[in-house]
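Each structure below appears as structure tokens.
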Structure I
Amino acid sequence: MGQGMIDSSARIEDGAKIGAGVSIGPFCTVGANVTVGDGCRLMAHVNVTGHTSIGPRTAIHPFASLGSPPQSFSYRGGPTRLVIGADCDIRENVTMNTGTEEGGGLTQVGDGGFFMVGTHVGHDCVVGNKVVMANNSVLGGHVTVGDNVVFGGGVAVRQFVRIGDGAMLVGLSGIRADVIPFGMAQGPLAHLVGLNVVGMRRRGFGKSDLHRVRAAYQALFFGEGEFRSRLDRVAAEFASDALIGRIVDFIRAGKRPLTMAIKRGEADADT
């Protein structure tokens, strides 16, 4: 066990690996198969169990529960894992489960995530870097989330769905199908209502980037012909454009339905 501040009321099982400079507050419990990285802070009443690894400098607030068994009938009690990256901020009442044997045995969360009160990461999810999940947003099992995705409050994502890099999911939306990179999805049975232009600007994309992505979006979702033909035309027209290529590759890699666009005036331009 590294040097740090461990409250006398905390319960740390033999076998747990605690990094240097870790702070573990009152009434926290840490299981025998847990690894806590250097400089982490467990505020109070935090439960970390299972085969769970937490990256350096992650802060975990009261009543968060990390590494508990998956909420799945298929789970057979095996030593499946939860891996959380560095520099995450995990707020009150957050839950993250380990994986299932059938799902690959791993739930993985990237670096720099902000998980607000009451959010849930289900079994076998893969969550990218710098993801923001606002209060009470939840991921079903086997969901894949790209980098820099933002969830509004109360968003629910169906199992096996993929969310592309830089997408924005508007609060109280129900996400039942894959969302393209940089897409903005909204509604109880969500559709695309435009592009996450604000998020793209914050990440340093310029006017020319936004113009090309808008053009590709319009051609994909509002062009002539069936969707497969539109996708092929966009892929050919923007063949040398890496940014559009990310969208095309995401769609082609999909094995499940895609969240489609609906016309809503100039919603994407006004975002």
Structure II
Amino acid sequence: MSSKLFAALLKYWRVRRGMSQLDLALHAGVSARHVSFLETSRASPTEAMVRRLFGALDVPLRDLEDALTAAGFAVHNAATSASDEAVELAIRRMLEAQEPYPCIVVTPSADVLRSNHAARDLFGGFVADPSRLGDRLNMFDLVFDPALQRPYIVNWEQVARQMLARARREALFRGGDALEAHIERALSYPEVPRAWRHPDFALAVDPVFTIRLARDGVSVAFITTITAFSAPQSASLEELRIESCFPLDEATRAFCEERRSKRRDAIVSAR
């Protein structure tokens, strides 16, 4: 059963990457016959072969770990406690250094894992119903739900289409159902154009995107960048995305500075 599962995973990712057995064999530096034998369970892979083939397929770390397990090999996490602490410190410093501008840590499915004070302030101040934010915020819900931030996003169509384009490309690369489920839920919200249900891979995905918010006479505008860890030591780290917002104009910078001052004053008053 384990051998058949590995064979199925190998074929799944080869087909997903649009490769023939010969394409994969040439890319990985092995024979096409061996690839065929592995996909039909007529041969069993070594650990090195699993890593070579799935590396040639550019498979995410978590899926490589699944393939290694299916082939009967233990997954060795190269990360040490020291490096874990270093990553934790780096993320914390990034969140703090971004103040007074928003910064969040998200999963590929756009679940918000962590956020700085400025981000939480922005989420609470530019949503129609703050009680709907919940304990685990998802950025698709935040942008697409009329009860959350959507009514205050001036360039909503641009932001929403960019999110969908990024997500669909991520889904193509990674596979899996979690991200697809979030996309489907986003598309199910009221007044989302039906045409958006059909992926448009001709739509350019900008390296940064702009979001403009307006409510009660207050207007702010940010550019957002997305950072991923290079050469990660674990699947969970590879999957993290850090989204940082930077002010587009002086009014936004002044607004963020003012909100930070009010938070500091509130802390002093509470002591």
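Read the figures in this text as sums done on the coordinates, not as results from a lab. Quick caveat, the model's predicted, so the values are computed rather than measured. Cβ atoms are built from the backbone, for glycine too; each structure is taken alone.
Structure above, values below:
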{"quantity": "Comparison of I, II - label where distance in nm of label points 7 Å out along Cα→Cβ at positions 98 and 130 is highest", "calculated": "I"}
{"quantity": "Structure with the greatest value (metric distance in nm of label points 7 Å out along Cα→Cβ at positions 122 and 138, set I, II)", "calculated": "II"}
{"quantity": "Source structure (of I, II) for relative contact order in percent (Cα under 8 Å, 6 or more apart), computed value 17", "calculated": "II"}
{"quantity": "Structures I, II, by percent of Cα pairs over 28 Å apart: label with the highest value", "calculated": "II"}
{"quantity": "Answer label among I, II for the case where helix-only ellipticity at 222 nm (-39500 (n - 2.57) for each DSSP H run of 4 or more, over all residues; to 500), calculated from the coordinates, equals -15500", "calculated": "II"}
